[in-house]
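Structures are listed in the sections that come next.
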Structure I
């Protein structure tokens, strides 16, 4: 199948890897980027791949300039395609959860916070409903009490590329099969402003629940969802760091010397705290 143009757009390194794979198949894809916090521009130049930086407000106008029948590959992309663009082109999207579960933003965190048995990745067609198009490929990632949002993002990106690599030839030939999503109308959407429990660790939680919260909030130095906190006697403490180990003991949750201790239900958590003036809303 001959598409009029080939565009790979989004943020991060995944879009470059996809464009490089397409080049190896003699497909002249162009990378569109609206986040300069990566080395993608340089990597494209070194590998002879077309590149264009667009401000978000410029994207729609550039999409309108595409010839009808383009293939747009959306990889780690937060831009929402208008209905007229969806109708004019073939668009596929990578979403980092097992749709229809966890549509929307920061799905990696919500899978951990939700204590799901599995996280995963989904490639799907884009239609007029967000994260609701027919599913092309899905793969699972088992979750345990060690994985954080940052670690999960890295695993998901690698798996998303592997999935794309597996169906790329069928996509390019027009022989790709997809399965419609069920019950996508009754899902809870995660918005960009949503944060697990408003960023507060609840002192009544069991250790596994507290562990899930801390790991969901953990993006390393990126702080995508902010710094988690606890509130004790109307005083707020920010969580500086934490340790999670397995334990067969059960003890009362306590705060001592700016450390929070939670030990029950198979886990022991030690959270180092800092005084904070954080506003809770």
Structure II
């Protein structure tokens, strides 16, 4: 059955943002294997191109597009190309997102003396860094939806899938902006599901736990490949005791996009986190 789990997206056009990365690149490949024609969007044109090439080499249909999810003009330009080359969007996966070092604290807990110390405390967080993180994750979900969801109006079986995070449920230490921004994505998913409910567009989200990606690998592993102290804490707080494998997101992806299996489901955020969000630590 392969990666598609029996979900048939033949004839559908799927647009995936952030698809030059590990997880969203896999989403693009999975949707292609399920039969969709895939628009692979990423600010990193080279990364998007590699993913599209892999899809085409596997015998499926994909096109790579350089897109900035924070610029309406960029998205409108890409939208016009997708319409001309692949067709109107049936499935939108909002996967673009990320963090910024200027929006995170050095330590998990504030202690007396930290203001004078050579650390980034809560009081030192850079507003520009915080703004960037909120924009990338929230506006980077809202703007592509404004552009591509117009294709879905009046057409049956269209879906929007947002990528939130398990730290939308419980914020992680050190990264207040990222945690808050992903919580906004989850909230927006619910709002949008209600807003589009009469238009026949289902809107859901998945909330991945800890998966090793280019974005977080330096936080999880030292240069010699050994685990960092933060990795030890993460795994101790994950009942299944390991990081997720990218392919383990496919079931949730394809289930939520399957109109026969999930046709009455909209406005949900499904954690895929090895039990992290369920564990109290005791």
Structure III
């Protein structure tokens, strides 16, 4: 990405800040080329002080003349933000949205702009350990694809898909996935307390067990079923615990939960599109 590239973040929450921090840390852009907007002046002053970027409460002013505009607002705010920015973005600019459940048609219609990327990051992106799936309209150039990969790379790994339907699947699996992990983590810690550990010790045991297991799976590159079999001795403690998990329908619950999240993402996308249609 050229140092002269200018970028605006419309919405200045945690994910926007994570991208800003990543871009600055990786020396992709100087702070002077970055502006963020949002409704809270105190948040803007904090970002400006910490990172040296520019700040405004005026979304249209932030986006004006910028080569890249990142829509990092909450999904429920998207309809009003698109109305503010309608016709205000430079025709050659790249628009990158990270709002969950907001489809490309909603964005292109709301902005009257065709060069659009839709991305689905996840919570670990806030520490540079996330994964983001993204898709784009055919109007974006190869250079803009490269810019997108750099911006999303500030959050961790990124995967491109030509099929926008994959975005709802990614929302269900990786976007919502951290919530599943945190719930399972919470349940294991509570179980540890029930067994007699202090909550501090139970949390330490669970967090490192999960972190170490993920890293072990990465390094081994074996199928999870093979890794599970390695630690499951016939008639042992793991076999007994896994029997009760399977009996309780763990796999079915996970599968149904992913499916429900996928359907919810599709429904929310349709609702946002209808809202834009009513206003246009």
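Read the figures in this text as sums done on the coordinates, not as results from a lab. In this text the structure is predicted, and so the values were computed from the model without any measurement. Cβ atoms are built from the backbone, for glycine too; each structure is taken alone.
Couple of notes before you dig in:
- For -17000 (helix-only ellipticity at 222 nm (-39500 (n - 2.57) for each DSSP H run of 4 or more, over all residues; to 500), calculated) the corresponding structure among I, II, III: III
- Label whose coordinates, when distance in nm of label points 7 Å out along Cα→Cβ at positions 42 and 242 is calculated, return 3.5 (choices I, II, III): I
- Origin of the value 25.0, where mean count of other Cβ atoms within 10 Å over residues 18-25 was derived from one of I, II, III: II
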